[in-house]
Structures are given as C-alpha cells and as structure tokens.
Structure P
Amino acid sequence: MLSERDALAIWYDGKPPSAALKLWSFLYGAAVTLRRALYAAHALRTQRLPVPVAIVGNLTAGGTGKTPLVIALVRALQARGFKPGVISRGYGGSARGALRVDAGSDTAVVGDEARLIFDATEVPLWVGADRVAAGRALLAASDVDVLIADDGLQHYRLARDVEICVIDGLRRFGNSRLLPAGPLREPLERLARIPFRVCNGGIPQAGETLMTLHGDLAIALVDGTQRALGEWRGTRVHGVAGIGNPARFFAQLAAAGMDVIEHPFADHHRFVAADLEFGDDLPVLMTAKDAVKCRTFARVQHWCVPVRAEMAEAFFDAVAARLRAVA
C-alpha cells in the first residue's frame with residue numbers, strides 16, 4: 001500500500017510512479033469515464049432537490065481550502081438575502097445515514113470539517129455519504145432556500161446548479177496524473193466545464209479567482225482568550241496540523257516570526273491527548289480543523305489559529321446571481 005509520504009513524493013516532488021501505479025491510474029480513469037458517460041446517458045439518474053445547490057469541491061485528493069471557502073460562501077449568501085444550509089460527506093466521521101450536526105455533535109461521528117463549519121456559521125447542517133438523502137433531511141427540518149455542498153464535485157447523483165472548484169495555488173495539480181499515480185480525482189479536462197474556479201494562494205491562472213487565507217489571531221482552547229500571532233515573534237512553538245497540506249500551516253506560523261517545531265499528522269487524524277504531549281510547556285498552535293477534536297483534553301498552552309477566506313466580492317455576486325437565476 002502506498003504511504004502518504006510516498007504518494008506526496010510522486011504526486012508533487014517529481015518521483016516517478018511505478019508501472020503498477022500507472023496501470024491502476026489507467027483503470028481508475030476508465031472507471032471515471034464510464035461512470036460519467038452513464039450519467040450523461042441517463043443510465044444513472046441524478047436527483048434534483050427543490051432548492052438551488054452549489055457545490056464546493058476540488059479535482060485533487062487532499063485539502064485545497066474548501067472548508068474556509070464554504071464558511072465564507074455561507075456568510076456572503078446570508079449578506080445577500082439567502083438562507084443557506086450545508087450538506088457534507090462527514091469525512092472522517094462514523095455516521096451512517098443522514099445526521100444533523102449541532103453544537104453537541106462528536107467529531108468522531110460527524111467529521112471535523114462539518115463540525116468546524118457549524119461552529120463558524122451555525123446554519124442548518126447535515127452529513128451523510130448520500131448527499132441527496134442529507135439534503136432532503138435538511139430541507140424537511142429547516143427553512144432554507146439554497147444548499148451548499150461541502151465537497152461532492154464527483155457526487156454526480158446530486159444535481160447541482162453551481163460548481164466551484166478550489167485549486168491549491170502552490171501545488172496546483174502536481175504531476176497531473178489520475179489516482180493513485182497522481183492526485184487527480186478526475187481528468188484535468190473536467191476543469192474547463194466548471195464555471196467558478198478559485199485559486200487558493202499563488203498566482204491565479206486565466207478564469208480563476210484568487211482566494212487568500214488570513215489568520216492573525218490565536219484562541220486558547222481552554223478559555224477562549226485571544227492573542228495576536230505577532231506576540232510570539234521570535235518564540236519557539238509547536239505547530240500541529242492534521243490537514244491535507246500541513247506545510248501551509250507551518251509556513252503561516254513561520255511568516256509570523258515563530259520558530260516552529262513541526263508536527264504533521266495525516267489529514268483528519270483523530271487526536272488523543274498523547275499526540276499533544278511534547279515534554280515541555282512551549283505553546284502548541286494548531287489549525288481550527290484540529291482544534292475541534294482537541295477541546296475535551298486541551299491544556300493552557302494549546303491554541304487554535306483560525307483562518308478566514310478573503311476574495312473579491314464580485315465572485316460572491318456572480319454566484320448569488322446564478323443561484324437567483326435558477327431558483
């Protein structure tokens with residue numbers, strides 16, 4: 001089995017994939033093409049929900065910044081008069097079937113990203129592998145007029161009115177190969193059929209809107225005390241990140257002037273108290289996605305560094321206009 005380290009070396013660092021990986025990529029690509037053709041021919045049926053649906057997803061495996069964009073999109077649509085709800089796969093959680101997310105939800109059940117989105121927005125949010133069932137359950141329980149699907153670009157059973165693809169502006173699409181020889185979930189040609197493309201950092205290419213993630217505060221997990229990151233300039237700290245690209249978080253801390261001891265974990269890692277024990281009392285800074293799983297055993301030196309997505313208001317205007325047009 002391909003380890004995460006080996007996969008990243010092949011996908012992004014130029015290590016050549018083996019013949020076996022290339023064969024699996026060919027078979028995976030054939031399956032993806034066949035599945036899409038079956039939906040296009042209506043041999044597999046899409047299901048339309050009674051409100052407009054906007055999907056925020058990506059073409060690559062791993063994190064690209066979808067969750068901050070979902071949170072920003074919720075707030076932007078609210079500011080434009082919409083009543084949004086969110087549906088999510090609940091990746092990393094154990095939920096079976098559609099399940100509502102609230103302030104008491106266990107991340108081990110509903111997933112870390114879903115709980116993070118709810119904590120940040122408090123809008124109706126349901127998780128489920130079947131996004132159609134999750135959407136129907138949400139609509140039956142709440143008064144919303146638009147649904148935002150966190151991930152699900154490849155979940156073709158759910159009909160969608162807006163597709164938004166988030167692209168890692170630094171790593172882009174790696175070696176541009178399909179899984180498992182590369183990071184792509186679908187062929188790169190799929191990008192041309194997605195009208196809203198968001199570049200997270202780096203330099204946006206033609207047709208892409210730049211998104212930047214900003215985080216200049218840390219929040220204590222124990223009591224909610226806030227502290228500017230700049231106060232740790234020149235300080236040695238532990239950086240903890242169980243996200244798709246931990247290096248992005250460590251670079252953020254280093255840019256704030258900290259001497260960072262890096263502790264990368266696998267994406268969606270289920271933290272236990274021992275994971276944050278480093279034999280000293282240095283500050284431990286982690287992402288918001290990790291913090292939702294660590295609050296129950298947090299200590300005074302544990303801090304969360306939330307980020308917010310910033311991008312041109314014209315992007316949100318265009319999404320809102322499209323949703324109104326199909327409502």
Structure Q
Amino acid sequence: MTKTMRALLCAGMAGAAMLGATIVSAQRPAPILAWSPKPVPATPWNAPQRPIWRLSEILAKHRGQPAWSELIVDDKDFTAKYIAMAPGAPTRPQMWADSRAFWVVQDGQIRFRIQGQPEFVASKGFLVQVPERVSYSMETVGDRPSLRFEVVQHGATPVYPIDVTPPKVPGKNYVKVSFTGQGSYDETNKPFLDFQDVVGGRARGGAFVKDDKTFANIIRGQGTPPPPPTNLGHFHVDYNEFWLVMEGKIDYLLEGRPLLTGDVGDVVYAPQGRWHRASWGGTGMSTRLAINPRPNGMHNYQAPEDAH
C-alpha cells in the first residue's frame with residue numbers, strides 16, 4: 001500500500017469516526033450543568049390535584065349515574081375531567097378560541113362530528129383532538145354510557161357557531177361576532193388515533209398533540225423492576241405534568257411520597273419543582289400518556305456527585 005493510499009485510508013477512518021461522534025452527539029446531547037431553582041417547601045398538590053386519581057374510585061363514586069363529570073386537574077395550564085354521557089346524549093356544537101382540546105375515550109362509543117372531517121365513532125382507547133376555532137360535537141352511541149377523559153386549556157370558555165344557542169354562563173354574555181382563521185391538522189396533530197393500532201404495530205406512539213401550549217405524548221415500553229429510590233428522576237421548573245395510564249401498570253416515584261403504581265385509567269400528577277420518576281411496571285407492555293404545556297420543556301436531572 002502506498003503512502004498516498006494509507007493517507008487516504010486514515011483520513012477516511014478519521015472522517016467516519018468524526019461522523020459517528022457527530023451522530024451520537026446529535027442523538028445524545030452532552031449534559032449541561034447549572035443551578036436550577038427548586039421551591040421550598042415543595043409545591044403542594046392543590047385540590048383537585050392529587051398524587052393519583054384512581055379510576056376505580058371515581059367509578060364507584062358515580063355508580064348508577066348515566067351522566068356525570070369529575071374534575072381531575074385544574075391548574076394554571078389545563079383543566080381535565082372525566083365525563084360520562086348517557087346513551088343517545090349529544091353535546092352542542094362548539095369550538096375553542098385559541099387552543100386545542102383533546103379526549104381519550106375510556107368506555108362506550110362516541111360519535112364525533114368535527115368541522116371539515118368525516119364523522120367517525122371512537123371506542124375505548126381512541127385519542128381525538130380538535131384545533132382552535134374548529135367546530136365539533138359528539139354523541140354517545142350504543143346502549144350504554146360513554147366515558148371520556150377531556151383536556152382543555154385552563155380558563156377557556158367555549159365559542160358557539162352562529163346557528164347554536166349558547167348556554168347561560170355566569171359572568172359571561174355571549175354576543176355576535178365575526179372572526180378569521182382556524183387551526184388545522186398536520187402530520188403530528190391528526191383528528192384521531194386508535195391506540196389499538198399502536199398496540200398492534202400499525203401506528204406509532206409518540207406525540208399525539210404538539211403545539212406551543214399543549215403536549216400529549218404516548219410513551220410505551222416493556223415492564224421492568226423500578227429503579228432504586230436513589231434515582232429521583234427529574235423535575236420541571238415552571239410547569240406541572242400529569243399522566244393518564246393507558247395500558248398495563250406504571251410505577252411512579254413522586255418526591256415526598258412512597259412508590260405508587262397506576263393502573264389503566266388512573267391519573268398521576270407531579271407539581272412543578274417536585275422530583276418525579278415514571279417507569280413501566282408489571283411484566284407486560286405498559287403505556288402512559290404524558291401531558292404538559294411544553295413540548296421542549298427543560299428536564300432537570302440529578303447532577304453527578306462530584307460535579308462543580
């Protein structure tokens with residue numbers, strides 16, 4: 001091999017090594033050390049927020065009621081409820097002025113009518129969303145009540161199409177207006193996703209809702225023993241996070257609380273500034289829907305003991 005050939009080979013290997021390092025770096029950015037503020041005392045769980053809302057307890061509370069609503073989250077970013085609707089019961093057509101809304105169907109069947117989309121029937125496990133200023137309505141179909149988990153922006157009040165009579169709302173007076181512009185769907189934000197398609201490998205998990213103020217992310221994995229309690233997970237500086245368990249069991253370690261396990265339909269909540277850690281529980285596949293207002297939010301992890 002000539003000197004020229006050896007030089008070219010070495011240059012190629014060096015380039016490949018640099019390319020490999022670049023790819024690894026792109027996939028795993030180097031951690032940055034910083035001082036991050038943490039509230040003292042730790043941010044409490046203010047009602048209706050709880051470390052965990054168990055669906056079994058909610059259903060027991062409302063046993064025998066064909067229609068009911070239970071407020072689960074009401075913080076500075078989101079209002080989330082479980083809503084049961086009687087067979088045949090419809091909702092008024094409505095829309096949201098400046099934010100998306102989304103639902104996870106927990107039981108029964110719901111017919112959705114979304115402006116500009118073919119109507120469809122969503123059953124257990126369906127995730128459905130509407131963009132801002134897009135009108136929609138829904139109706140329970142079948143012979144049993146439907147149950148859905150609803151997430152909307154905190155403080156948002158519905159807007160109604162001009163041919164719909166608005167309900168009475170304390171402190172509000174509906175007036176006739178005109179507006180321009182509507183939200184839209186895209187490759188990430190689609191009208192619906194059947195979670196069974198994710199389970200069956202026909203669709204991918206990951207982000208279902210993603211914009212500048214709402215992030216709903218499907219995280220699925222194989223059950224594994226929980227990490228040691230010395231692994232605190234991470235915390236968020238300026239926002240809260242909550243999760244809906246969609247499949248299997250999810251183990252959670254929330255700062256100040258013993259390890260807990262969420263089952264399907266349970267909602268777990270971590271206030272801002274509290275360490276929290278989620279891991280796939282049980283022995284089979286498990287899935288959680290992580291909900292927060294920051295798609296690219298800062299995750300503050302434990303720094304190495306000897307870091308300066």
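Structure notes:
- Label whose coordinates, when mean count of other Cβ atoms within 10 Å over residues 117-124 is calculated, return 14.6 (choices P, Q): Q
- Origin of the value -9000, where helix-only ellipticity at 222 nm (-39500 (n - 2.57) for each DSSP H run of 4 or more, over all residues; to 500) was derived from one of P, Q: P
- Given 16.0 for mean count of other Cβ atoms within 10 Å over residues 77-84, calculated: source structure among P, Q: P
- Per distance in nm of label points 7 Å out along Cα→Cβ at positions 61 and 213, the highest-valued of structures P, Q: Q
- Structures P, Q, by mean projected area of the Cα convex hull in nm²: label with the highest value: Q
- Structures P, Q, by mean count of other Cβ atoms within 10 Å over residues 189-196: label with the highest value: Q
- The maximum of mean count of other Cβ atoms within 10 Å over residues 29-36 over structures P, Q, that is, the highest value, falls on P.
Taken together, the values in this text are just the output of simple stated rules run on the coordinates, not laboratory data. The model shown is predicted, which means the values in this text are computed figures rather than measured ones. Cβ atoms are built from the backbone, for glycine too; each structure is taken alone.
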